[in-house]
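Pasting the structures in now, so scroll down.
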Structure P
């Protein structure tokens, strides 16, 4: 597994808690794809399935990051505007990243692509 440095990254403290399990699954996925080995119940991956699973890992992470941030004491919470707002070129909020992530997770689930990441 690749060693990752979280020191000084945006949202450092929460990412140190959340990211490692997602990085582990990402590394497993990459290893399987690039070495042509089966990935969990998905078997040998096509490029299309690899891309969908890769996206899914980080969509799930996006949702968990938001949930875990909201569980923090208010003084430790990161400003949601800084990680969750989607803005247009004029700075107007046009949506939430977590909502888009949940939509993508559901879309992939409807295609039979689901992952449990613990």
Structure Q
């Protein structure tokens, strides 16, 4: 008789603030779903999660100043994230897909179950 056991591991991470929490969450989401997101893409997603959208030139300029990049680079990343359905565009507003938006003002308890598909 085969018995399947499950390993449980608890991890605790103290974060610096909302943006740090958002970046860590989207980094985990990328890894678990094999999205292959880059550090800069995750930074943009985290920034957008807190700001609400990345549509305006002001939002892009603030991101560029904070992270040392350019608006054309941000526009390329936005395009790539829209293709991956991480960002969605409604009218002229580009924001994170509502399916993966959380309230990063609150602490986060994340449960991930990984199952063997070959059993």
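Bear in mind that the values in this text are calculations on the coordinates, not laboratory data. None of these values were measured; they are calculated from a predicted model. Cβ atoms are built from the backbone, for glycine too; each structure is taken alone.
Odds and ends about this structure:
- Parent structure of the calculated result 0.65, given that FRET efficiency 1/(1 + (r/R0)^6) of positions 17 and 89 (r between Cβ atoms, R0 = 30 Å, to 0.05) is the read-out and P, Q the choices: Q
- Looking at mean count of other Cβ atoms within 10 Å over residues 41-48 for structures P, Q, the greatest value goes to Q.
- Answer label among P, Q for the case where distance in nm of label points 7 Å out along Cα→Cβ at positions 57 and 73, calculated from the coordinates, equals 2.0: Q
- Among candidates P, Q, the computation of Cα extents along the principal axes in Å that gave 62, 30, 24 used structure Q.
- Of the structures P, Q, the one that -14000 was derived from, the read-out being helix-only ellipticity at 222 nm (-39500 (n - 2.57) for each DSSP H run of 4 or more, over all residues; to 500): Q
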